[in-house]
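Please treat every number below as a calculation from the coordinates, not as lab data. Because the structure is a prediction, the values reported are computed rather than measured. Cβ atoms are built from the backbone, for glycine too; each structure is taken alone.
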Structure P
Amino acid sequence: MSSRRRVVFGLLGTTLDAGKQDKRWEKWRPSIALCQHDDLLIERLELIHGRQHADLAQQVAADIAAVSPETKTRCLVIDLKNPWDFEEVYGALHDFARSYPFDTDAEDYLVNITTGTHVAQICWFLLIEARYIPARILQLTPPKRWKSGGPGEFTIIDLDLSRYDRIATRFRAE
């Protein structure tokens, strides 16, 4: 087991993470579900949101603290005029990645691509593939049948293709 701290970057799901009063616990919310997996302990969640969604980000952070007291949530503001504009989103996430103090000796990084626009998901992928973000991809899926509090499942994808024998063999053959 790695002694490095696990840090996850994720965009606030302004639709999927939202919920009012106690009814919010009656639906699957990916940023909260992320921190409910016993086999995926998260030390810190870097929750990225626009300024206009600060209240929702604070509510999600409080809910994470309730279900996973060992997880620290840091709310980080990145304002986007148009989250569907590839150039704007890539530029904002690239600037974020260039300024972030990554410490790969002490921390293991994951990027949650479950929330955010499809454009944001593509930008995350490109930044990870180019190693601007030294992370693996994390994809969450809701449980097949919703049960209050059920976190669903997760998949971790490492873009280091040398780790996948069949893919590496295919590349060597070409």
Structure Q
Amino acid sequence: MASLFGHTAAALTVGKLSPYSSKRKLFWLLLCLVSVLPDFDVVAFVFHIPYSSQWGHRGFTHSYLFALVVALLVTTLAFRQIRLFSKDWFVVLASFFAAGASHPQLDALTNGGLGVALYWPFDLGRYFHHYRPIEVSPIGITQFFSAWGLEVLQSEFVFILLPCLFLLSIQYLCKKTLSR
């Protein structure tokens, strides 16, 4: 899996690229939460659910369907002031879906694990991208503060943070050019 930092960077980038401009801290907090929520499936290890199970780590919580359901719930419950099915509602929904769907996409770019159940429940297979440059993050805080954790952060800097900054730079230049 990518680290908490990588997933959060992707979510914040999604928020900045979103046409929904919110100064509400709740929007930003929930974007970050939605982006890391799939990894709460590590609790499956406590209950001795096999990693390879659809209910295990990188199983159903790493699917597009899970990202959509979470996005629908967050948008509907946390943004009640936005009229249901309005343009703004769909923009906020798309923002939360993109933040949630970024999680399995980043995990599919890592060099470890059993793959990601992107298409659950329609397909129980697990998938990786063909190109997997991101060092898989250790599960557990103590292992993260090691040489392995440093390798993770280095690979995420190159393959997550720099592309995020590139996208934000393009957005900035486009806005600046269009405002002339």
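Taking Rg/Rh (Cα atoms, Kirkwood Rh), for residues 64-135 alone as the criterion, the top structure among P, Q is Q, with the largest value.
For which of P, Q does helix-only ellipticity at 222 nm (-39500 (n - 2.57) for each DSSP H run of 4 or more, over all residues; to 500), calculated from the coordinates, equal -9000? Provide the component values of the computation, followed by the final result.
Values: P: -9000; Q: -17000.
Here the read-out was taken from P.
On distance in nm of label points 7 Å out along Cα→Cβ at positions 80 and 104, which of the structures labelled P, Q is highest? Please report the intermediate quantities before stating the final value.
On the way: P: 2.5; Q: 3.1.
Checked P, Q; max of distance in nm of label points 7 Å out along Cα→Cβ at positions 80 and 104 sits with Q.
For distance in nm of label points 7 Å out along Cα→Cβ at positions 144 and 160, the calculated result is 1.0, so let me know which of P, Q that is. This figure was derived from Q.
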